[in-house]
Structure 1
Amino acid sequence: MTAARNPLKYKHILFDLDGTLTDPKEGITNAIIHSLTKMDIEAPDNDALIHFIGPPLKDSFEADYGLTDDKNAQAILYYREYFADIGLFENRVYDGIEKLLMDLKSRGALLYVATSKPVDYARQILVHFNLSQYFEMIAGSELDGTRNHKAEVIQYVIEQNNLQAKNCVMIGDRKHDLIGADMNNMDAIGVLYGYGSEEELSSHPHIALVRTIDALNRYLITS
């Protein structure tokens, strides 16, 4: 007789994309450099721009470079000019992610993507890396700015799938993931292999911080 597999802590699991499922550093930072150059702003090197990974682009351009209104919109257009054709695929799946998704699905989990990235880009990335097959829904922002913040994306996933937040968990690498989950009365797990520091994540509501994908897998499965 086959032994029963250990059950999951959560039936419904929401994943951030950038810094959680894939490492998008090259594509995102190259697109930022392209945008700043077109805006006649001196761009730093790629490593100085990694904090752009995760938060809404509009907020980061405003906070870092004081770009508001039309200038902010133009900077985003220049960013997309590069990202839509090239930066989208300057990306890689973290080692162990596909195994994690396969393992969770085999145990009956229902998986969702909740990203601040425009949903069209998120879908293309996940299809390109053959990961879209694991998700019930891929949710993100719209190119017109709708659902620009993580809390709105999480709420959209909940509403579209008739979920109860108490049965769900949000997994992400930045404070926006933890804050967005908390605003929807959902548990959150912070991952430290992405782009958020332990200092950043520990300052916001979470039930766990994990350093590796293997540790995340172990945490999600009850022992």
Structure 2
Amino acid sequence: MFKFIVAVIFSLFTLEANSDEALRAFKKQDYTEAFKLYEKSAKEGDSKAQSALSYLYAMGLGVQKDLKKSLEWLEKSAQSGDANAQYDLGMFYLKGNNVEQNSKKAFELLSKSSAQNNINAQYNLALMYYKGDGVDLSVPKAVELLDKAATSGHVGAAQNVGHIYMQLLKFDEASKWFEKSAAAGDESSYYVLAQIYCELEEFKKAKEWANRAINSGNKEAKILYKKYELDKY
């Protein structure tokens, strides 16, 4: 049902170091100058510059590509408390990208990033709780994190938190999130909402969503419509 959002390389947020001059050089594609400026700040302990330097080494921009040095600077940035670096490094350990796969390390790093309200970390940490990957399985904790991420605008979390609320039989909470997904154009939510409102015995609402689902081509919605005799409402 759920998919991890993988950090393929790094988030471009890593380039937002304190040095405006370095960022300007990067945007001008003067990568040699950008590298020099980021390196200076990174060696002075700037966590965002450390993360940016990691990105430049990974991409080979302004310096020869070196994944080992990229990882070293990413680790320094994560240790310095940069939420994006913690997220990127956590995802590397989770998926075994450039490092040996280690779910416990992934959990530790994603937890730190999540605590700083990184919504991607919250989402992927929720999946770890949901699957019991690197941590004891806890559906309530997964729901809590998905709800936080969804509330902050994470699309994947908004689409999935409703499903877990349904598993917990919390239909009122589930309907809230499915209605948001429906409003965003997710037609698959129409049928689920019809199901939910049938369970809640709110048949007028169920009829409305069932009709939307039928009009969108959902065949199961027709069966639901007949089963609950929604034409009466």
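A short reminder: the numbers here are calculations on the coordinates, not readings from a lab. This structure is a prediction, so every number in the text was calculated from the model and none was measured. Cβ atoms are built from the backbone, for glycine too; each structure is taken alone.
Can you say which of 1, 2 returns -21500 when helix-only ellipticity at 222 nm (-39500 (n - 2.57) for each DSSP H run of 4 or more, over all residues; to 500) is computed?
Value -21500 for helix-only ellipticity at 222 nm (-39500 (n - 2.57) for each DSSP H run of 4 or more, over all residues; to 500) corresponds to 2 out of 1, 2.
So FRET efficiency 1/(1 + (r/R0)^6) of positions 74 and 130 (r between Cβ atoms, R0 = 41 Å, to 0.05), computed for just one structure, reads 0.75; which one of 1, 2 is that?
Details: 1: 0.75; 2: 0.95.
Derived from 1, not from the others.
Can you say which of 1, 2 returns 10 when relative contact order in percent (Cα under 8 Å, 6 or more apart) is computed? Numbers along the way, then the final one.
Values: 1: 25; 2: 10.
Value 10 for relative contact order in percent (Cα under 8 Å, 6 or more apart) corresponds to 2 out of 1, 2.
With volume of the Cα convex hull per residue in Å³ as the yardstick, tell me which of 1, 2 scores highest. It would help to have the intermediate numbers written out before the result.
On the way: 1: 118; 2: 132.
Between 1, 2, the highest calculated value is found for 2.
For which of 1, 2 does mean count of other Cβ atoms within 10 Å over residues 34-41, calculated from the coordinates, equal 21.6?
Details: 1: 16.5; 2: 21.6.
Of the options listed, only 2 reproduces it.
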